[in-house]
Every structure is written in structure tokens, then in C-alpha cells.
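Input: structures, listed below.
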Structure I
Amino acid sequence: MDINIIRSKRRTYAAEIRDCKVIVRAPLWADDAQIRQFVEKHRHWIEVHLQKAQERAAAEVPGEKLSEAELRALARQAAAVIPERVRFYAQKIGVTYGRITIRNQKTRWGSCSAKGNLNFNCLLMLAPPEVVDSVVVHELCHRKEMNHSPRFYAEVLRLMPDYRERRRWLKENGAAILNRQPE
């Protein structure tokens, strides 16, 4: 199994599958033996998710690349739709937010800064409206919890009990959408 190891100033280990490759994130102090032990402990999870990623990639029909004009149109559409959804859900959650920015990001659907500024990917406009709402709720819940703790997900699920299904759609279809970006 080919594994890309990324060491950083973190306390814990993490494994992820990205573009059908295994990435292990490890603390700076971790030696090779400790990393191998982590991989062995999580081998089943890694193999299952790697196989799923490979199956999705094999089944994926490449969509046509978007033109620059289509990308600009998606950005305009997102600038009209997303702030309205942010206002609606911010009121329900009981949070404030700063600036809303629409971008064409390569890997992220949204983000929330410590100052409360929100960023959203214009390619969200290619996803169903309920998936767009799930990203909006996810980012707004970071205004209460700036992490992905159980408390964070409890808040997300309080507002959107079917969040996991919406997120699953994005995991299963998001790569195909992101791959439509012009090169």
C-alpha cells in the first residue's frame, strides 16, 4: 500500500483517502515505527475506504470542463443564493457572521474564519439546494464551535437531522463537480 505521510504540528494521527491515495497525517515527533503501527491498527478502514474511492473513480463519468463564462455565471448565481440562505440559517442558529465571499476553490466547499467571515465555493450551485443548505449550516455552526467536536455535530444535527445524508451526497458526487473546473 502506497502511503503519503505528512508530518505537522498536530497531536494526533489521521488517515484520509484523497484522489485514490492514502494520506497519513502524523505529529512531527512520530517515528516510522509509530506511523506503521497506526496504519496497521487502521488497515481495515483504510482498505475499505480506498476501495470505495477507487470504485467511485472508475464509475465517474468525466463531466465537461466549465468555461470561464460558465464559472462566472455560477459565481453570480451563488452570490444571489448563498447570502439569502446564510441569513435564513443564521437566524435559526442564533449566530452572527461577517463577510460572505464566493470563490472558486479547488478542494473546499466552504470555510469559516475566526472572525466569522464565510467563504463558499461557487461550484455549490451544481449541487442540489439541500446540499447547499448543509454546507451553509455546517459553516454557520462553526460560529458556535470552531471545531468538529461532538458538540459541533450535535448543533448541526439539531438544525438539520438529515445532515449526514446531504453530506454523503457531497462526498459521493463532489469530486465530479470539482473536476469540472477549468484548468
Structure II
Amino acid sequence: MSLEQGAAYLKKEYRLEKQIPEIVGDVLKIVADFYRLEAPLKPGVKETLEWLKHRQVKMAVATSGNRELIEAALERNGVLGYFGKIFTCTETGAGKDDPLIYLEAAQFLESRPDETLVFEDAFHAAETAKKAGFTVFGVYDDSNRENLSRMKELCDFYFDRMDIWLEDFPEKSEKK
């Protein structure tokens, strides 16, 4: 969900009196310090980004997170410079239940969906990207463990950590 979709869900589910922008603001306050000060990279992310950069693969971020916080976490972890652009669900106007964010990223990368690799750790997002014709690399995330078997079945490739796929990925079939 985008932040706004999540706030609308919370408002409805818990009958909150606050308006959606206020709920979004409250959620951002809660997670801000984590993203700015603590959020680690998944194991193997830096190695994967370096491998792709070495092969001159253009990269973008498609996130349901807040731009400012995502940029802060990527910068603190030393990987912001790998990406040509960051796409957020809020800015594209759709959550990851809609392929718009992936399609806009592919357009920026100047590639078709079938030429574009999507790395996802959430089942619903991987499902959206797969249905839109992207090659989907599923990556383990503890918050998505209840969907692990579905994720493995859905994705073109699935890995417990980001750099495992580097060992077997054929050079001649590189994608953007």
C-alpha cells in the first residue's frame, strides 16, 4: 500500500477521527528515526548493486516508502548513487497493487517490462510486477514469511539474500 492507502485502511479499520494526511504524518514520525539512523540493507544488496553497476545496468528504486526517508536510508548505507531515480507510490499515485510504479520505472530505464528485473520482498508487489510482464526476483523478508511458498512459486527466481543469484545468473541474458 502507499502511505495514503495504509492511512485510509487504518482510518476505516480502527474508526480513527484523524484525517488521512494526519495519520500519514503520525506514521512517518514513528518510522523516521529508524530509516534515518538504523535501517540496514538486506544482506548482499551492496554486492548486487556493484555487480549491476559494473555491467552498466541502469537502476531505479520503486518504493511504497516516503521519499525523504528512503533517500536518507540509502545515503546512510552508501548506495543512493547507484540509482538513477527513485519512484514512490505516493508520487506515482498508486500502490504496488497497481503496476504503474514499475511501468514508470521501466520507462525511465528505457526498457520494456520483459527486459526489466524487479527485485521484490513483498508477495503482493511481486505478484503485481509479474502480472505486468516483469522478470521478478523474490528476496526473503521476515515480514513476508507467511507467503514464502507462494513467493517461491510466483517469482522467476527466489533467493534468501540478494547476492546469491549472482553466482548463477548468465552473463548473456543480462537485463535492465
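The table below lists the values:
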quantity: Structure (I, II) behind the derived value -16500 of helix-only ellipticity at 222 nm (-39500 (n - 2.57) for each DSSP H run of 4 or more, over all residues; to 500); calculated: I
quantity: Among I, II, structure where volume of the Cα convex hull per residue in Å³ as derived comes to 137; calculated: I
quantity: Label whose coordinates, when P(r) over Cα pairs in 10 Å bins from 0, in percent, for residues 91-138 alone is calculated, return 31, 60, 9 (choices I, II); calculated: II
quantity: For distance in nm of label points 7 Å out along Cα→Cβ at positions 99 and 163 computed as 2.7, the structure of I, II it came from; calculated: I
quantity: Read-out distance in nm of label points 7 Å out along Cα→Cβ at positions 11 and 155, computed value 3.4, structure in I, II; calculated: II
quantity: Origin of the value 0.95, where FRET efficiency 1/(1 + (r/R0)^6) of positions 43 and 75 (r between Cβ atoms, R0 = 35 Å, to 0.05) was derived from one of I, II; calculated: II
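Each reported figure results from applying straightforward, stated rules to the coordinates on display, with no laboratory input. Nothing here was measured: the structure is a model prediction, and the numbers come from that model. Cβ atoms are built from the backbone, for glycine too; each structure is taken alone.
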